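Structures incoming, each one as structure tokens.
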Structure I
Amino acid sequence: MKTDKLLLIDDDTELGELLVEFLASEGFSLELAHSGEAGLAKLAESRYDLVLLDVMMPGMSGLDVLKALRGNNTVPVLMLTAKGDELDKVLGLELGADDYLPKPYSHRELLARIRALLRRVEMDHSKPGPAVQPVLSLGRVTLDTRVYKAMVEKQDLELTQTEFKVLQTLMERAGQVVTKNELYQTVLGRPLEPYDRSIDMHVSNVRKKMIMLAEDCRPIKTLRGVGYQFIAD
């Protein structure tokens, strides 16, 4: 059975050692980096299944690490943010984090978020079933789910894994309203929580990237208080 390899980038050495022991008991291998620079060095040398990234670190912050990482790496990233710091959450999601968990958190909360993200990634990379279309082409947007390639008018649409999954989910149900809770379950592997805007930020990122390629390409519609709908233009 495959052991998932995780990387924690956090300057709190005591917390790191505790998590190494706890996650080992749950079947995970956790490596530690106590600075942003050390974390990026490890990511350049090895492949990881998931990165746990603290925002508040001296020197190179978690947001700086994420910005550098997303230039060439699509590994799922779970941001660890200060409780109530909405700006860090928003910036982290805008820069390509997949999900976030506010501090202080319990080990069980962290474990649930890790498993949810890894389960989503595993499902995404499993062979598609007979009902799943490997290539979706609606209006000016095309997705090839076999190679994680997205295009707008034959121009590459650079998306994170989570952004790709958001767009895929909406396109597979084009014309239908997909509720926020359905998107949370499908994309992040967890239910919608009060005051959580993770999916809203991922949708916003997809929209911005589309508009950068074609200013009038706006196929994702918002149904306020309900969810989103993909309408081919």
Structure II
Amino acid sequence: MSDSTGSRARHVAIIMDGNGRWAKRRGLPRALGHRRGVEAVRKLVRAVEPLGIDCLTLYAFSSENWKRPEDEIDHLMGLLRRFIETDLPEFIANDVRLKIIGDYHALAPDIVESIEDAIERTAAGKRILAVALNYGSQQEIVRAAALAAQEGEVTEASLARHLYTHDLPPLDLLIRTSGEVRLSNFLLWQAAYAEMVFTEVLWPDYTPEHLRTALDDFAARERRFGGR
């Protein structure tokens, strides 16, 4: 099976990488790099509708990120709290539905409460912002396979039904910033036939124009899905 060029990327996922390096290159605290990274998220979320994206999935905090220094984790959790509180009205006004993928219930109780409130209040949104929190793709696949086995035979279809992303459009395009060329345990199952773009741009410098360029690149590719 193949698809002609000029197709639209409905579901775009981004590994947001480079906050620490952005700060280091400027002689600034690492925490400031994370704050600037949040600003980049805001700009991109506002561009989702103009760019024609139905679902934007962002890798915000992996299950491996718990290995980072405690003060950095505390700062990241504080940024998450403020992001939800500050941006929730904008999500609602702009018809954006928040979805969380990953085991977010392992986060602090007040964050879990804020997340669930935001999910409920944005449930009617037509465009989706999916945020990966305490997420690891290998763990997701193991979890999905175990749930599928409880129901009977484990097949591609039964496993897919139990992925965190089961209600999202198929992943079309996966982007990673900062020059790293690896998936880092992110959407391994979902990325099976996704197109990929790796850019040297550090995440705090990533703009809607960079995303537009990636979408134009995607539209110019011929997707074969294993066919000829």
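Just so it is clear, none of the values below were taken in a lab; they were calculated from the coordinates. Note that the coordinates shown come from a computational prediction; the quantities given were computed from them, not determined experimentally. Cβ atoms are built from the backbone, for glycine too; each structure is taken alone.
Here are some notes:
- Between structures I, II, the greatest calculated value of distance in nm of label points 7 Å out along Cα→Cβ at positions 117 and 181 is seen in II.
- When distance in nm of label points 7 Å out along Cα→Cβ at positions 77 and 205 is computed for each of I, II, the largest belongs to: II
- Origin of the value 23.0, where mean count of other Cβ atoms within 10 Å over residues 13-20 was derived from one of I, II: II
- Test item: relative contact order in percent (Cα under 8 Å, 6 or more apart) calculated as 34, pick one of I, II: II
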